[in-house]
Structure P
Amino acid sequence: MIGFFLIRFFLGRLGEARYGVWVLVGSLFRYRGMLSLGLNGAINRQIPVCLAKGDEQGIAKVVSTSLFFYSALGLVLAALSVLLYAKIGDWFAIEPEQIEAAGRLVLIVGLTFAISSPLQLTTAVLSGLQRYGVISIATLVVLVVRTVLLIVLLLRGYGLLTMGLVFGMSEIVTRLVQHIFIRRLLPRVSLSRQNIDPVLLKEMLFYGTNTFLYSMGGLIVCKAGDLIAGIFLDTSAVSRFSVASAGVLLLSQLLQAFTAAIKPAVSDLDTREEHATVKEIAFLTQKYSLLVLVPAGAFLIVMGREFLRIWVGQKFSDPTVIDSLATVLAILTAGHCLMLAQHSNFLVLIGRGEHGVFGTLAAVTAILCVGGSIVAVRALGWGLEGIAWSNLVPMAVVSGLIVPIYFNRRMKISTRESLACVWWPALRGSLPAVAMMVAWKTLSPPASWLGLLGVILASGMLTCLCGWLFSVQPAERRRLLAVLQRGPTEPLPGNDV
């Protein structure tokens, strides 16, 4: 959310063109995760499996082997950063006066990320240990300090290069802090060359390949629009697409954080052969995900124009830009919500090690989105709306039809059971809020932050009320109340664990 609200500040301080350079370089380095070939996903599964077996030596091998792999990747990332520094003006449609700054920004961000690369495994290890509080503390503290620094420095006249240095250094600090926590949580786990296991690395990369395909497919779908705009249009178009997609990306990050605990928990339960609990987790997490997605997605579609006009309307000299961006936002929201509705199902299967087809389908979706976007922009001249439509159609076919059928077959769930346990309860809890938003838009469209906040709060409260009454079963209510009474860190009695 901090990053989301900073967009308006960055756009105002930097302008469309320079902010477009920032988004473009940031999008490029988001793809550095492709170099890891999904190893973090394998770490995230191996750690809870070793814990369930009480295998400390296995944990030591996982950590030492991963550290060796990521150290090698740091050297590769440094070399690629130097290459991109030399070629960025040739590969992207950057204004001539911005090319030098863009190249230096690439070098600063790339080299700092390369330095932090050996410790890239820290978040996956902590997640595998199911220590999400530790991850949150380390991330939030560094994030707050970084945000304050950025605001102060930009207000004092510093620019892109300073922003890049602050972001890169914050990555290094976050990884170091997480590493310190891991050493305290695993004091008997030693890092040594003797624990580097080539066979284990091969197995982890084999497992991680499908995770890699899914993660990279999702990343490409989210960020390819920025790169395509940067290649075929200009940096101002990059800025505009970034603004239009910011709300969707915030929703995606919110849902991914909401469901982060599923995979290691399923890995643990599957190792103990508690298959009925895994199936229950699949039903509950998708239902709760839909209770978030449906009203949030409806807000971005129904109130998108009002939201953009209040948020960044004054930052664009052309008033017609907001109308165009609202259309792009609505199209992107529809497609991404279909894909996000299946995210919890992917995490369940990846926890069981049965996610191969998900990775392939995500890769196919990404290829179709990128190919369609290039045709729409380059050949048809449809601009940013063409990129949005090129994302929606593949996501609707793959995530709306193919993925649900595959998941239900793997989990031995009938269509009727899925509708009765997931979709119907979720829609009963969320559709009243959607109806309220449509009526609010028709009768009194919000024209200020206070009006938007009123819509959000009213929709959230109505969703919580209707969800509690119409979506949550009595057993779930008892479980949720028990968590609230005892606190999330205390165990629940009996089977409620």
Structure Q
Amino acid sequence: MKRLPIGISDFRELIEGNYIYVDKTQYIYKLVKQGKYYFLSRPRRFGKSLLISTIEYLFDAENELFKSLYIYDKWNWEEKYPVIRITFAADIKNIDSFLEVVYNQLKLNYKKFGIEFEKDLKHIGLLLENLVINVYEKYNKQIVLLVDEYDKPILDLINDRRCAEEVRKELKSFYSVLKELDRYLKFVIITGVSKFSKVSLFSGLNQLKDISLNKEYGNICGYSQEELEYYFKEYLEGLDKEQIKEWYNGYNFLGDKLYNPFDILLYLDSKSFRNYWYETGKTEFLFRIIKEKQFELPYLNKSYYTSDILDKFDIEYISIEALMYQSGYLTINEVKEIEGEEMYILDYPNREVRQSFNRELLFYITGSRKEDRISRLKIAMIEENIEEIRNQIEIFFSTISYEVLKSEYVYQAAVYGLIYSMGYNVIIEDNTSKGRIDLVVIVNKSIVYIMEFKLLSNEKEKGKAIKQIKEKEYYKKYLNYNKIYLVGIEFNKSTKNIANFEYEIIK
């Protein structure tokens, strides 16, 4: 029985150590045959480093490692190319630590090929250019250049705009030398989490092909359901595949729905449902921006986005949608063609991200962690304890500072965040033939809650929420469930608490 490749990003170690390798070499073969310069953006811990390592050993003609893989009988193992590999995986604190990382990476490559490091060349772009030319002349072979986590230096410093701008200028000069080195290069791939615009970082490198939203390469990283069941069959025995899918599947880059390898491997090892990916590092900067801009998160999955919006990110203009998508908090849920252009609807990829993200968001909005309240509300919904549902929502709002609940946005975000954080299947503004339901919470295959929220200016307006649900017959869309709870919750604008709570049951 092969071992689970948890934390293994070196291809040789993975193969020789008898770890499971999900064969992605068909995509690598296609890349090499179809082009030369590539860029790939994927969320963190999605297998980018293993992809880079696999390409490195391939061009290094390590044929013994590829014997059982798709590419083995298609590759010319007689040809070996020198590979320059650069990674920016280290933590960057300032411009000096960034330059230190670059110099160390370049020194390692100079040493690898037995070329004297040019101490007089202080410019990192010139050091790269000198390395490529000297390696080419020494081996009389074109160079393969692999750059991993290219954007980490900027993302590490994104809170310090001045410092981030300094790093960007250095990186821009670093990459700018590539456009003059075309005849020396065989293959180039640059990977990262975010995509900075070509103007800001890859100026002049017009030949760089972005495959981040290319259907042909949608599955180049991550595991599809088919791959999971084929390669990890023994580990899945006796497990609930549908529940695993609900928790960890769902990432979409225009191919199949995918699992983040880090998540699913840790689950298969422990057999325990936890927020593995989310616990490895949160994008705190993102939460601060959401709060500052009062961004209407509940309506993200009701908006259409173009690829231009999703795949660009910059220091001067931070798109929350792009940052959430590129970081892995959102993924493509639906694709529609409007006047010849592909438009995307986004949503959380799975239960883990939906639940974890909204719990963290509640903390940033309210300033307090209320895990016990979330758990009690969740149990109340499972047990159909309507009075306890009301009680927990009232307690939740009564513990939030009045100063925090000073705008309608924060109030709204807190309500939706509380519901979302339970991990249930939640539908916001669900369309029916007679209108839109504020919120639908599907607890399981038997129970569904249809909720309508109203902000009341005075006591005379009470009862509008439940009345709207019944008059517009929102429940008809969910008659296949055993129990449908119609819940009208009305809040007082002044007190920011529940003014009226009504419900009815449809069986």
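Each value in this text was obtained by applying a stated rule to the coordinates, not by laboratory testing. Owing to the predicted nature of the structure, the values given are computational and were not obtained by experimental measurement. Cβ atoms are built from the backbone, for glycine too; each structure is taken alone.
Some observations on this one:
- Structures compared: P, Q; top value of distance in nm of label points 7 Å out along Cα→Cβ at positions 31 and 55, i.e. the largest, recorded for P.
- In this comparison of P, Q, the computed figure 3.2 for distance in nm of label points 7 Å out along Cα→Cβ at positions 87 and 191 is attributed to P.
- When relative contact order in percent (Cα under 8 Å, 6 or more apart) is calculated for each of structures P, Q, structure P comes out greatest.
- Given 3.7 for distance in nm of label points 7 Å out along Cα→Cβ at positions 167 and 447, calculated: source structure among P, Q: P
- Which entry (P, Q) yields the derived value -0.36, -0.50, -0.65, -1.22 for log10 I(q)/I(0) by the Debye sum over Cα atoms at q = 0.11, 0.13, 0.15, 0.22 Å⁻¹, for residues 111-206 alone: Q
- Structures P, Q, by mean projected area of the Cα convex hull in nm²: label with the highest value: Q
- Structures compared: P, Q; top value of mean count of other Cβ atoms within 10 Å over residues 23-30, i.e. the largest, recorded for P.
- For the structures shown (P, Q), FRET efficiency 1/(1 + (r/R0)^6) of positions 127 and 439 (r between Cβ atoms, R0 = 41 Å, to 0.05) is largest in P.
- helix-only ellipticity at 222 nm (-39500 (n - 2.57) for each DSSP H run of 4 or more, over all residues; to 500) derived as -27000 - corresponding label from P, Q: P
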